[in-house]
Structure I
Amino acid sequence: MIRTQVYLTEEQSHDIKALAKREDRPEADILRDLVERGRLTTRGKRQETASEALLRLAKLGKDLGLSGPTDLSTNLDDYLYGDKE
């Protein structure tokens, strides 16, 4: 095993201590179980990149029939800082 030091919030520490006491197990066992559960739930799930998220959002807008202004590229400053809507 490898020894690792982590910082926990007071709430996290309290919850881990309470669970360890309730299950009559060392806090280290509780932490290892929680880490393993988290590792298993994320295994095989690749994080979505920002560009993939934007493309998915654009596809959703298209599927819902939404569209933006047709003059956005020429009037960007007006839309961001002016009165155009």
Structure II
Amino acid sequence: MRAIRAIVRGQVQGVYFRAFTRDEAVKLGVTGWVRNNPDGSVECFAQASEDKIEAFVRFLHQGSPGARVASVQTRDDTPQPRLKAFEIRY
């Protein structure tokens, strides 16, 4: 299992980015969470097999239909086996 943390910058708040991200994660079988940051970015923690994480990161570069993604920064993180779903955090 691979785990990552991602910061997505651009026009990513107020455009249903978190909801689309959750839906895509569920579709792919990725567990974790997504939340808005005070600086206007969106932060994600995601864990799954390598191929699912790669597909998830590709989605983050695209985002929701109303989003304009300027950059996606990812780093490896420690898997959290207790996470069983993908949720929107507030």
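What to note about this one:
- When distance in nm of label points 7 Å out along Cα→Cβ at positions 19 and 35 is calculated for each of the structures I, II, the largest result comes from II.
- Each of structures I, II was scored by mean count of other Cβ atoms within 10 Å over residues 3-10; the highest score is held by II.
- Source structure (of I, II) for semi-axes √(5λ) of the Cα gyration tensor in Å, computed value 19, 12, 12: II
- At a computed 4, 16, 11, 13, 13, 9, 8, 8, 7, 5, 3, 2 (P(r) over Cα pairs in 5 Å bins from 0, in percent, for residues 27-74 alone), which of I, II: I
- Structure (I, II) behind the derived value 41, 19, 12 of Cα extents along the principal axes in Å, for residues 11-50 alone: I
- Origin of the value -8500, where helix-only ellipticity at 222 nm (-39500 (n - 2.57) for each DSSP H run of 4 or more, over all residues; to 500) was derived from one of I, II: II
Every number in this text was worked out from the coordinates using simple rules, so none of it is lab data. These numbers come from a predicted model, not from an experiment. Cβ atoms are built from the backbone, for glycine too; each structure is taken alone.
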